[in-house]
Structure I
Amino acid sequence: MKYLKIIAFTHKQIELRELGKLVICQENLTVKLQQVKAEFNIPEIFYLSTCNRVEFVMATSQTIDKDFTRQFIDSLEIGICTGHMETFLSGACIYQEQEALNHLLRTSCSLESLIVGEKEILAQVRKAYESCKEAGLTGDYLRMVMARVVKTAKEVYTDTLISRKPISVVSLAYRKLKDLKLCNNARVVIIGAGETNRNISKYLQKHKFSNFFVFNRTLSKAQELAADLNGEAFGLEELKNFNHGFDVIITCTSAVSPIITPEIYKILLNGETNKKTIVDLAIPNDTAPEVLEQFPVNFIEVHSLNELAKNNLQERYQELVHAERIIENNIDEFLPMLKQRQIELAMRQVPEKIKEIRKKALTSVFADEVETLDVQSREVLEKIMDYMEKKYISVPMVMAKEIFVKNCSN
């Protein structure tokens, strides 16, 4: 496991509002990761961003420490000022080798989540990895690691009660929204058509809400969600022209700066003055702080769900021990498999090297002698060379596996 390294910034050490400053815009993500991959000679990397964490998972032999982290974040060019950089560095958790694997497994099994038992985290980790895999940022090493991540998480969710009465940030947000006792014909403006907003809209639809307006940067995605909700779809730029009024705004986008500014909010109010509700599940928040200062708002955000999350942890505490045992067993199983894979990759070079030696012997070192042989003698020589080549290839393979098995049993 000496190549697995993780730099993690999470809700446990850093305020959720601050974490948003580390989020990389999706449009620039691949370019920025390719840039740091080349600059720091990192063979494999993927980036994970959720509502309560930003992490960089790497396969590299480099030493990862605070100095490296500072240079790494600087090279991403995401506009972190000196003051915030010190905050992030003091809150950064660096995991290496087996500790890194344990952290990644715990994260994917939701043991490190704000909401313990939240199954959505596994889908988020897989999506983050697949996105970087498609961009050519990962390879065989992280492929094996991710296969083990998925296996372990499925076992935890299947064999423990950690996800009973499933609770997520979305469901907790809906609980708080439900407490406001909104009428079913409340006008709901949804900004962003991603997975989070799709999930919360399902809750709303289930509880008979029916008056939806969906805005998204990509209009086709807004149209898809609006079609599911029997609502209306708009491009994000149409927010400034919206004149239907609203009762609730639900927003979750990947924007790195506020979408709901005081100017936009005033337009959305359409002259109404009563207290409205905003459910902002984006990190960083889509709502500018000035909106909350200038207007009466019921504001529900990820940060405000912390207390409910603590209660959730207490309810699931007994299952944590069982889940941790499953993780431990999977690590014990995986380490020998990883070593065997590394041996297999190293031994791939053996056949090519032996073929090179054979070719050189026949065409260069003993070329003159071979030329003096008659046809029958050459055929015999070829048979002998073929036989020896196969044996020379198989012998080191068998010996390597025997050594590996012996070391594993000691």
Structure II
Amino acid sequence: MPVPVPRQRETPAPEIGGPAPLTLLVVEDDPAGGLTVPEILNADGQRIRLRSARNLTEAARLLTPDVHCVLLDLALPGPGEDGFGALREVLRIAPRHAVLVLTAEADAERAAEAVRVGAQDFLFRDELDGRLLSRAIRYAVERKRADIAQYKLAESKLRAQENARLERGLLPTPLLDGSDLRFAARYRPGRSRALLGGDFYDAVRTPDGTVHAMIGDVCGHGPDEAALGVELRIAWRALTLAGLCGDDLLATLQEVLEVERPCEEIFATLCTVDISPDGRRAGLCLAGHPAPLVSRPGRAARLLPYENSGPALGLLPRARWPRRQVDLGGTWSLMLYTDGLIEGRIGEGRERLGQDGMVDMINRHLEDGLTGEALLEASVTEARRLNGGELTDDVAVVLLSRAGG
């Protein structure tokens, strides 16, 4: 049975600078017959442009980006046996278009089912007029826009949740079973809404009782840098558990970086310490990284020696990284950090916190009796406050502490 298709007089081109008129694609088997409607107007008083297709093949050809809505005759033959083959095909070829279905009033239940299948609304053939069709088109278009926006929002939330789970899983779990050292860490990426940045850290205890810890910083702040930081951390752990340390370990890490980095300009700084089984001595290697800070009871915190440190990883081929022996004593705390903590500004000027300012800040917190997690939290919070807001660079801080003995 022919579907009554609204026809209108030739529509003039829209005025330059004015809102674009809506375009309706009518898909039915007799576009020459049916009810004639002088004009269909949208909310702005412009005529809605009409296109007609006699089958699904022709509809696919006429379904250009400027089509806003499809009016489909449910009686049009299509694949499948449930009577909705044509509708499903239209939904497949027009996933971003609003779809209206047209049927007889006696098929009200089938029309409602068409909406459950995916159409935005339905119209009865006997009630069709220009005003009703105009309102239905506007409603269908806006509902489709809302559906797409809701889908994108849900997709974005799901992707954010998946990324958050992934990034949390990539943060390290220190392997310190059997050690009497206490471990604390704080991590704050510079990227907005990210959980992981280019900074990385880790700590493991090897079978001989030595505790190895490291902290590093890949230059840059994007996801590629974050991924490279994770690769370097995992490589460091594997190499450390395999027995490498000092210069041999750093040379191998540089090979990993050179293979995995996205471009030759990328480099990474690194600080490694290996604490003897008795906890009284440590070997220190610096690859272009700020020196750790050590504090002992009754003494002001100070930076460990950083003379003769080696270059950052990825800068010089066949570089060397001297290992320096450091006496720690019986009771101590050793803080490793990335430059995000010391490069924040102080107030509105150009002056930065710097290493000296960080040492003074840590000493004030120590005098207030802060230790462990509380010390790190207070330090990062104060650095943000002095900066006047969030720090732009990634920040990682690790604190290893040993009670007397």
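FYI, it's all coordinate maths here, none of it is from the lab. Note that the structure is predicted; figures quoted are calculated from it, not measured. Cβ atoms are built from the backbone, for glycine too; each structure is taken alone.
Which of I, II yields 5.9 for distance in nm of label points 7 Å out along Cα→Cβ at positions 145 and 177, as computed?
Going label by label, the one that fits is II.
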Upon calculation of Cα extents along the principal axes in Å, for residues 329-376 alone from the atomic coordinates, which of the structures I, II produces 40, 21, 18?
-> II
Of structures I, II, which gives 12 when relative contact order in percent (Cα under 8 Å, 6 or more apart) is computed from the coordinates?
-> II
From the coordinates of one of I, II, volume of the Cα convex hull per residue in Å³ came out at 197; that one is structure I
At a computed -17500 (helix-only ellipticity at 222 nm (-39500 (n - 2.57) for each DSSP H run of 4 or more, over all residues; to 500)), which of I, II | I
